[in-house]
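The structures come next, written out as structure tokens.
Every number here is computed from the coordinates shown, using simple stated rules; none is lab data. For clarity, every value in this text was computed on a predicted model and none was experimentally measured. Cβ atoms are built from the backbone, for glycine too; each structure is taken alone.
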Structure I
Amino acid sequence: MRIDLDDARRLDHPGLQRVPGPLKALPWTAVRAVLGIDAAWTSTQPSGVALVVGRPKGWQLFAVASSYQGFQALAGTTKLPPVGLACQLIAAAKALCCRSVDLVAIDIPLARSPICARRVSDDAVSKKYGGRWCSTHSPNASRPGRISDDLRQGFERAGYPLQTGMVEPPGLIEVYPHPALVELAGAAKRLPYKAAKVSRYWPSAALPERRACLYRTWNEIVALLQNEIAGVTAKLPQPDMNAKGVEVKAYEDALDAVICAWVAVCALEGRARAFGDDQSAIWIPSRR
């Protein structure tokens with residue numbers, strides 16, 4: 001089953017839906033698998049999902065979608081019983097790559113206790129990366145609120161408890177793309193890759209030039225990820241320069257999901273550090 005952009009629109013989850021081709025037996029054995037999720041903080045926004053699979057010769061981006069529904073559609077699991085979002089995503093990933101996911105990495109505040117204000121993990125990351133423009137957003141009881149609690153509890157019920165000090169698969173970790181990209185690129189500060197902030201990044205540029213600058217940054221990020229994970233360039237083709245805003249945002253969500261999956265790969269391989277305490281931790285890759 002293959003879903004292109006037009007199919008995605010008809011299914012009412014706009015954006016990128018990419019899978020290597022019709023579902024069939026893999027020509028190689030998947031030895032590991034990670035799931036990256038760019039989770040929206042509100043229920044009205046879509047969340048990107050990326051499945052990265054470990055092969056005998058390295059990692060490969062196996063599937064990526066710009067929404068939960070899109071990812072399940074790739075696997076043909078949209079008609080599963082309503083057993084909860086986490087279980088549905090894990091089932092979809094297993095249907096795609098024929099093995100269980102080892103680690104799930106989500107870009108959203110997670111904690112073992114209710115989140116009402118900034119956490120130790122938020123302050124630790126901001127102290128380390130604030131000078132590089134990568135301070136964390138401040139969570140509270142309403143944002144992300146129930147969304148965060150439901151994700152953590154759902155994955156725990158699915159057998160993926162939150163990991164805050166040591167990665168012991170299967171498990172769930174919190175990640176943050178901005179400092180992850182700083183480490184990946186060896187950059188002095190946060191990369192300008194958010195579509196909603198192009199006017200801040202390039203205030204004196206005309207609209208077409210801002211779009212061109214954004215796409216150049218995306219190209220740089222994709223090239224860096226391609227060095228870590230095979231298939232990123234092929235499965236993240238950029239939208240047209242004249243693409244509508246919803247398509248541009250969908251691409252960004254998919255890209256963020258791949259970044260989250262890359263951090264999961266680093267954590268599995270012992271190349272990431274946990275910032276926080278036993279209640280919450282944000283995992284960030286260590287520079288090689």
Structure II
Amino acid sequence: MMRSVIARGCRKGASRPAVGGLAAGRRAFSNEVRSTAASGSTVYESRRTVEEYLHFHYGPKEHTLPYSFGPTDALDFPERMAAIAAKHSSPDRRELAYDVGCSVGGGTFAMTRTFKKVVGIDFSHAFVEAAQVMKEQGESSYEASEQGVVRSRLTARLKEGVQVDRAEFRQGDACALGDIGQVDCITAVNLLCRLPEPRAFLQKAVDSVRPGGILVLVSPFSWLEEYTPKDKWFGGRLDASGEPLNAHAAVAEVLEPAFSLAARSDEAFLLREHVRKFQWGVSDCTVWRRN
């Protein structure tokens with residue numbers, strides 16, 4: 001991981017370097033917005049968000065959490081989620097996997113160690129382009145915020161053991177995946193609570209995962225009306241009787257009896273904003289096996 005420290009000023013007309021060669025022939029980034037702590041789908045088209053997620057997926061541990069203390073068990077989140085899919089997949093159900101909400105592709109690439117073909121899909125054009133650069137070049141330069149206008153320039157690189165020829169990336173809508181045929185595995189990592197129609201996605205999983213295959217559903221259930229109408233939340237609101245709606249139970253109601261719950265765990269993640277500010281969260285991770 002290469003690193004150099006630079007400072008970004010406010011000089012009028014100054015331009016920033018492209019991320020991973022995303023300049024010529026590539027789709028332009030949206031106007032700059034604040035970190036991914038911001039709400040709304042446009043945040044996922046910004047340069048800053050692409051850089052934060054390149055760091056989240058590929059950044060070195062010592063830079064992601066540069067302290068002798070802290071939640072080290074929250075590191076390597078995409079790799080850990082791919083390992084969960086690998087652990088619970090049956091040897092005869094490892095032909096085709098879909099990583100829906102793949103972001104910049106770290107989890108998709110990690111899954112190529114297990115599955116013969118992995119299709120990464122994300123609604124964000126910027127994320128898909130960044131993932132494609134990683135596939136084509138094996139690396140991508142980006143900047144990580146330190147403080148204020150001070151940023152480090154780093155290079156993300158693919159991790160050992162991934163098989164890039166098995167990975168494919170597409171821009172698409174998780175709520176309208178179209179005809180994807182029968183698949184052996186679908187992963188949806190920190191996706192469900194960012195969908196306008198989460199039930200449609202779950203129903204697609206019911207229709208698409210072949211018997212013996214798995215759905216790995218990972219979510220912090222951070223419901224926001226900027227992404228999902230409140231009446232479509234799986235949790236985080238009151239039901240018709242005035243009782244709190246349990247997110248896991250609401251998801252299970254859609255998936256069962258087509259799926260059986262194979263495993264459930266709490267999985268921490270850590271996304272760095274700058275050297276002294278982080279997003280730490282805990283997702284509910286469930287593995288569902290198709291009956």
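Comparing structures I, II by mean count of other Cβ atoms within 10 Å over residues 183-190, which one has the largest value?
The structure with the largest value is II.
Given a value of -12000 for helix-only ellipticity at 222 nm (-39500 (n - 2.57) for each DSSP H run of 4 or more, over all residues; to 500), point me to the structure among I, II it was derived from.
It must be structure I, since only it matches.
Between I, II, which one scores greatest on mean count of other Cβ atoms within 10 Å over residues 47-54?
Largest calculated value belongs to I.
Supply the structure label, taken from I, II, corresponding to relative contact order in percent (Cα under 8 Å, 6 or more apart) with the calculated value 20.
Only structure II yields this read-out.
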